[in-house]
Structure I
Amino acid sequence: MLEIVDLCVAVAGKEILKGISLTIKPGEIHTIMGPNGSGKSTLANVLAGHPAYEITSGELLFQGKSLIDLEPEERAHLGLFMGFQYPIEIAGVSNIQFLQIALNAKRKANGLPEMTSEQFESYFAEKAALMEIKPEFRTRNVNEGFSGGEKKRNEILQMAVLDPCMAILDETDSGLDIDAMRVVARGVNRWMTPEKGLLLITHYQRLLDYIKPHFVHVCINGKITTSGGPELALELESKGYDWLISPVEESYVA
């Protein structure tokens with residue numbers, strides 16, 4: 001589904017990613033962990049198509065199609081969803097307006113008829129209930145005045161409505177208390193099916209108590225240095241990252 005091949009990325013001339021390779025198949029949940037400054041969020045932003053990041057070599061393939069020359073909205077229309085570490089606010093635009101426009105743009109790009117307002121109202125209510133989202137989110141402006149936890153829950157609602165086949169969630173657990181994390185995790189698990197793929201980026205093992213990954217990868221100094229199963233996350237929780245950082249790499253990690 002998603003194939004990253006020897007990806008190297010620079011920002012303002014500085015190399016950040018130094019040859020990352022990763023393959024995510026349908027039905028798989030992959031987690032990337034690592035210390036601050038290791039390149040985790042850079043990878044997420046590159047997948048989403050952020051213009052500040054320059055791909056210097058390597059390949060990004062999604063559903064067999066190269067992503068490198070595609071705009072962010074084209075990637076979204078293909079079925080790629082990005083959940084940001086710091087979701088932005090959109091003043092003056094309600095959640096339901098924003099999501100109806102976004103979903104209909106995706107449907108139009110894929111040759112499907114647009115939903116009427118009446119059809120979308122019913123669809124939105126169904127997804128909000130499934131994701132345990134309060135009805136008031138319908139008319140609130142996108143993330144405006146939201147707490148950190150509300151912003152993350154709102155992103156999971158967006159994911160449910162747009163129903164991508166591949167989601168990248170960058171530190172979804174950041175700023176969540178334990179109850180909010182459970183709600184967000186239940187939403188992610190309800191969205192996940194054997195046809196979909198998920199890439200979770202996180203610092204901590206605690207989210208993985210609720211969303212069970214098939215594979216855990218450790219990113220250090222722009223490279224995936226170690227991969228394993230869910231037990232690797234538990235080992236990182238008890239040991240930290242120092243045991244995986246060589247003296248040369250240590251000088252690069254913030």
Structure II
Amino acid sequence: MELTRHQGLGNVFLIALLEELPENPSGIARKYCDPINGIGADGLIIGTPLSENPNSVSRFHLFNKDGGRAELSGNGLRCFAQALFMGSKISKLDFNVETDVGSRYMKIEETATIETEFTVAAEVGEAVLVESLKSDRFEESQILRAAKVDIGNPHLVVEVENFDDFALERFAVSENEKTAPIGINVHLIKVDDSSNIRMRHWERGVGITEACGTGACAGAFVASKWGQTESIVNVHMPGGSGIVSIDQSITLSGPAVFMDKHTVNNG
């Protein structure tokens with residue numbers, strides 16, 4: 001099995017384009033995403049053909065590094081687009097892929113350095129404000145306000161007093177103990193101005209990550225609901241910056257970078 005490795009804003013994915021889903025994809029994800037005994041990545045994406053759906057070019061299956069199935073990833077979608085193009089699975093620069101939460105439109109906007117770095121816009125989907133949470137909902141005194149958002153997967157966006165020093169992982173783990181069994185992705189947000197926000201991320205099944213594409217979309221969506229930002233927002237994360245465009249369906253645009261290629265056992 002050939003695995004290509006890509007990163008989008010510091011989110012690293014191993015991608016395999018196969019004829020069918022392997023027998024134990026969760027085990028493959030745990031094995032090869034391990035940075036010590038494997039290759040190292042935040043998740044494994046497997047693409048399979050979609051003969052029953054002529055409107056989509058491939059099926060997108062995502063497994064986190066702990067083996068858990070994830071519904072969607074904004075950075076993963078962009079990396080998947082690059083892998084499909086590099087693997088000659090597509091010839092057009094705009095197309096749809098099928099995910100666990102429906103079809104998503106993709107557009108490769110720039111291939112300045114072929115097979116190295118692409119700029120890709122990925123439709124992440126419609127965001128729903130599930131619940132607004134006041135600061136007294138939490139034991140942590142630094143929290144100013146928060147909101148739960150569903151964008152095909154669950155997110156908790158939290159505005160805090162001390163963005164840089166807030167103990168995100170400790171807070172996220174304790175919050176996920178309350179929201180089990182599904183768990184939730186947890187994000188800190190700081191609004192700099194109407195066009196720029198900063199975010200830090202903790203992703204279920206992974207932990208602290210350099211970026212989170214769906215989280216960036218959830219954060220920009222919440223900031224707009226709070227009246228703090230416009231419809232196009234630069235989201236600055238430790239791994240880099242992406243552009244979120246908020247409409248009925250939210251789009252994330254940013255880089256997808258090819259890293260390397262590996263041939264491994266299928267299992």
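Comparing mean count of other Cβ atoms within 10 Å over residues 189-196 across structures I, II, the highest value is found for II. Assign the value 22, calculated as relative contact order in percent (Cα under 8 Å, 6 or more apart), to the correct structure from I, II. That value comes from structure II. State the single structure among I, II that was used to calculate distance in nm of label points 7 Å out along Cα→Cβ at positions 21 and 237, giving 3.1. Checking each candidate, the match is I. Taking mean count of other Cβ atoms within 10 Å over residues 77-84 as the criterion, the top-ranked structure out of I, II is II, with the highest value. Quick one: distance in nm of label points 7 Å out along Cα→Cβ at positions 37 and 85 came out at 3.7 when computed from one of I, II, so which one is it? The read-out was computed on structure II.
Among I, II, considering only distance in nm of label points 7 Å out along Cα→Cβ at positions 109 and 213, which has the greatest calculated value?
Top value of distance in nm of label points 7 Å out along Cα→Cβ at positions 109 and 213 goes to structure I.
Given that helix-only ellipticity at 222 nm (-39500 (n - 2.57) for each DSSP H run of 4 or more, over all residues; to 500), derived from a single structure, equals -10500, which label among I, II identifies that structure? Before the final figure, lay out the partial values.
Details: I: -10500; II: -5500.
Traced to structure I.
For structures I, II, calculate Cα Rg over 2.2 N^0.38 Å and state which one comes out highest. Once Cα Rg over 2.2 N^0.38 Å is tallied for I, II, the winner is I.
Values in this text are rule-based calculations from the coordinates and carry no lab data. Model, not experiment: these values are computed from the prediction. Cβ atoms are built from the backbone, for glycine too; each structure is taken alone.
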